[in-house]
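Read through the structures below before going on.
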Structure P
């Protein structure tokens, strides 16, 4: 059996952006024995979180006189390389966004379980799917504050007009039931602006199902999973809907997003980030609801992806005591600042406050009760899983028509690359 992990296969997006304290990336010698001085934190500047990080910096420094949070933006394109290089030079930042699972495997991140316990944090209250990306072999290595969730988002007015009941927020429909809904909600038109797709879906790897569907619960077996009758049925149903125009063709997403289609009234459903689509629907003054993604067969365990920001303390940093001080404070107070920015906090006990007064958010909170079963961790997942996406595109376009045959042909190559990925993972020291 391979080493068990709780690291999600899908890397969630980072939380922070904006220009803050200017300095060169790297550690700092301006520290003391009590953790005061400079705590260097590297973040990804591409994402829209400047207000959050600025408020966190101000509040943390006010609560910890003499300790300065030195936030340094490092572009995502070379973030991993930059951190790797700093580690090799023994000059890592004190805190970094956990963007590469190999840092945990190589012992480059310090476990934070005791830190969280001492801070009075009950991990049972933090979304377990979101936190799975921070965990390896029973230990926790990073701290979050937010949860962003992928689920089925639908247009309530379109369901009303079609005389359809709203999907349940706690009982997932099957993929066949989803197909029937998509067909009934579709409104064909020669005018692209008037056309309504039953659903805006890019494919089966968009958060609809766990990677266990393709690689098994332990993430080691493509043969027997990727080529199973269940997987073939999933591909056949979705590709058939795309071919008959009931859902979008994957190529459409080169120019438009699911949020674009939903907010413009050109799609009745999607499976996408709820905050992303919900914001667009609110801006367009459209009523929307949330439900879990469909399962392949009735009785299947539902899969609801949820991610979080992942802040970790690097071993070899110049101010480990200061980093511990920050992560302890952040674990206790990060969610409060998410609420101030009207963002869903990681702590599930704070969700009712976030959802108050919103029917749609209330449904999302119900859906999140199903976010209990993380997708298995698979090293270098996207180095080879794109082959499944490529196959779906061919099936959706009609270039290929028999999912079972194609998946049977593809599975041995997926297995070969999967075995290689695990071999390389186990060699990390």
Structure Q
């Protein structure tokens, strides 16, 4: 019997009751702790995890937090400010006191079943929180949220149904986690071999400044007040928000030919290498990408078309490899938003071997690049498909009939 047919048999003819989260689970408070205290108390191998907003966490000793503020039950942590989301955790923990968490005191309620249902509905809570200048939700928003409890008059069967749903979704989650771990390992392997292949000793090959390797282009923003610059635009207008990929052939915004002719932005031929030169992301990394189509840039970007006898793919791999070094050499100090000093950028030197050696390096790295970064091939594609499969079954498993009175 398949997993779904077994579940269908469990669900056959059962009643579903919608109950508020506040009645189904017990809400717990956090601990009074500042970001500075979290940083000071953090120890890499400490046993107690402290959650703050977003991905911020600290590991501390049990003695560092009042015993009353330590949660030891498997729980759902509510990230209530900024990025609003839910996290499941089954080891001892605490969290900042502007957050809250839920655990189950009822043996007939699976906390992870509730967690999976809340994950489906994160968009609902993000919409509520988005009405505030700083996105945030309050305890009544979650306390009053209704969740489906199957077969409420038969606790044993209810738990069996919940547990089977959790088991199926855990299986998909574990598979995606395995693929993601393998992808991360391959990326580290790729970065290692890339750096080895692109390492040359002084005198082995010719070294050129980035300013010497090709023709550089800046960007600009066509007037937002001129609708004819934006309406029905077909030319990609690339900005830092499009630079989460290493190969770019589309953008979030598009402009018209008229915008190119009448504004400071310029059309850049296909197969350029673009980098971000002004953005808070530069505090962490230097985003770079191969732009596969003719495109324009906004003013926070620059792009280069390499000269003859310099392969675009070689420069693409080289800038990706030297990103941290370029940041150290060319990032401006001070200023409200991180930015790159153009003069220092253009004076940064890279090794440029003969074109045959460039081609050999590119062929090796392209194979790794396809496996680690391609969304149509390799592991990223597999992860995307598994995630879609997970979401399909998750939505199917939670497709309980909802009475008209439920307003979630």
- prompt: Can you tell which of P, Q yields 6.6 when distance in nm of label points 7 Å out along Cα→Cβ at positions 37 and 229 is derived from it?
  reply: P
FRET efficiency 1/(1 + (r/R0)^6) of positions 61 and 149 (r between Cβ atoms, R0 = 30 Å, to 0.05) - structure with the largest value, from P, Q: P
field: At a computed 22.7 (Kirkwood radius over Cα pairs in Å), which of P, Q
entry: P
statement: The value 1.6 for distance in nm of label points 7 Å out along Cα→Cβ at positions 317 and 333, derived from one of P, Q, belongs to structure P
Which of P, Q leads on mean count of other Cβ atoms within 10 Å over residues 253-260, largest value: Q
message: If relative contact order in percent (Cα under 8 Å, 6 or more apart) computes to 27, which of P, Q did it come from?
response: P
task: Can you spot which of P, Q the value 2.8 was calculated from, given it is distance in nm of label points 7 Å out along Cα→Cβ at positions 125 and 381?
output: P
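Read the figures in this text as sums done on the coordinates, not as results from a lab. In this text the structure is predicted, and so the values were computed from the model without any measurement. Cβ atoms are built from the backbone, for glycine too; each structure is taken alone.
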